[in-house]
1. Match the computed value 2.4 of distance in nm of label points 7 Å out along Cα→Cβ at positions 58 and 194 to one of the structures I, II, and report its label.
2. Hey, helix-only ellipticity at 222 nm (-39500 (n - 2.57) for each DSSP H run of 4 or more, over all residues; to 500) derived from one of I, II reads -15500; which structure?
3. For structures I, II, which has the highest computed value of distance in nm of label points 7 Å out along Cα→Cβ at positions 42 and 178?
4. A value of 60 was computed for percent of Cα pairs over 21 Å apart; which of I, II is the source structure?
5. As an exercise: relative contact order in percent (Cα under 8 Å, 6 or more apart), calculated from one structure in I, II, equals 21. Which structure is it?
6. Comparing distance in nm of label points 7 Å out along Cα→Cβ at positions 122 and 146 across I, II, which structure shows the greatest value?
7. Comparing distance in nm of label points 7 Å out along Cα→Cβ at positions 74 and 98 across I, II, which structure shows the greatest value?
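Read-outs: derived from the displayed coordinates by stated rules, not from any lab. What you see is a predicted model; the values in this text were computed from it and never measured. Cβ atoms are built from the backbone, for glycine too; each structure is taken alone.
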Structure I
Amino acid sequence: MSDNFSQFLNLVLIPALGKTLYMVIISTIIASILGFILAIVLIVTDRNGLKPNRVIYSILDFIINIFRSFPFIILIVAIIPLTRFIAGKSIGETAALVPLTIGAAPFIARVIEGALKEVDKGLIEAAKSFGASDMQIIFRVMVKEALPSIISGITLSIISILGYSAMAGAVGAGGLGAVALTYGYQRFDNQVMFYTVFTLIVLVQILQSIGNVAYKKLR
């Protein structure tokens, strides 16, 4: 039993964990960058923003809402042509980065937008009275004040992306989701399912703990 578990651990579970971390880390970085840019544009062009622009805000708001309304498993299938165009293939861990990023970026944008909207308006007005430029107000006042909430939101987003990556495993992306489906569900192996779920639980706890520590340090 121990030999079988050792082989499963070394040959299946650990490589799958590495693939999952690869998908989660890379897609989180790209989605966070895109989400941050989208959130800045939304907050600036909002009717109460620094440069109100109803047309830009409405269009961007509509696009983000469309992508947020897609169940992730459907999004993976719907954008296969785009995935193939960007990644050169539609299956595998690298290909999964495309739907993972597209699925997560709108969510992160809303999280960051919400955090920025919570910044005290008095601080913004004070910065304006001192002659601060729009860029200074955005990055030295709004982003700085909202950073703890942004970190907390991105932590939540990472955990969501981890769940997305497990679903991506069902369509050939590899990782822990593929292990649970192939070795656990299809082969009716409850032990494999348990090991996979346990690994995901531990991973979520670690990620949440890191996020909590970062949030407390930045407050």
Structure II
Amino acid sequence: MGQDQLKKLLHSGIIAVVRRVDEDKVMHVISSLVEGGVTGIEMTMDSPNVLQVIRDAKKKYGDQAVIGAGTVLDAEAAGSAIQAGAEFIFAPTLNEGTIKAAKRYGKIAIPGVFTPTEMLQAQEWGADVVKLFPASVLGPKFIKDVSGPLGHIKMMPTGGVDLDNIEDYIRAGAVAAGIGGSLMKPALIENESWDELTALARQFTSSVTRARMQMIR
């Protein structure tokens, strides 16, 4: 089941970072993202009533997208998120306990890393994908360069990825990207512009598809 979920999570190449959205709007946001083709929904643990939102989102959209938890700092938080139904654990840092907690329950572990040493350590501890964070500091060339010796490790840039550079990251070898502010635009959410949010999500998923097709040629 873990590999099937991982394949589904990475299918669109977009993991949307849903952080601190008002409870009365969060399900509309998730619905808009899923409608736009996003297959990974990360609910950050610092969001309002996050565990209930994870439960509700998984129940409603679990057949279309993989619902997980983000900003998971330790094994205890990972356990709480998994009990609520999270299928993947996204962390900003590299913590062995967090990875082991996810793997114990057959969930996807995606820790945050910044160096080749951390990337390899993460994989040895059982990480399925590594989150290169903050990607804005590293850039697409970093992925291309480390893919030589560490091409067996799945890399996902997060932080500063937008429509202008996402195709560069995918072509450099990223399996997906975590997208926060450039997709989760406060004005769209505040104004409840759900169709516009869906259209923006579709632009991101289309960009990934286009970049992947260019790599095949």
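1. Values: I: 5.8; II: 2.4.
Structure of origin is II.
2. Working: I: -25000; II: -15500.
Value -15500 for helix-only ellipticity at 222 nm (-39500 (n - 2.57) for each DSSP H run of 4 or more, over all residues; to 500) corresponds to II out of I, II.
3. Numbers: I: 3.3; II: 0.3.
Going through I, II one by one, distance in nm of label points 7 Å out along Cα→Cβ at positions 42 and 178 is largest in I.
4. Values: I: 60; II: 49.
It must be structure I, since only it matches.
5. Numbers: I: 25; II: 21.
Clearly, the read-out refers to II.
6. Answer by largest value of distance in nm of label points 7 Å out along Cα→Cβ at positions 122 and 146: I.
7. On the way: I: 2.0; II: 1.2.
Going through I, II one by one, distance in nm of label points 7 Å out along Cα→Cβ at positions 74 and 98 peaks for structure I.
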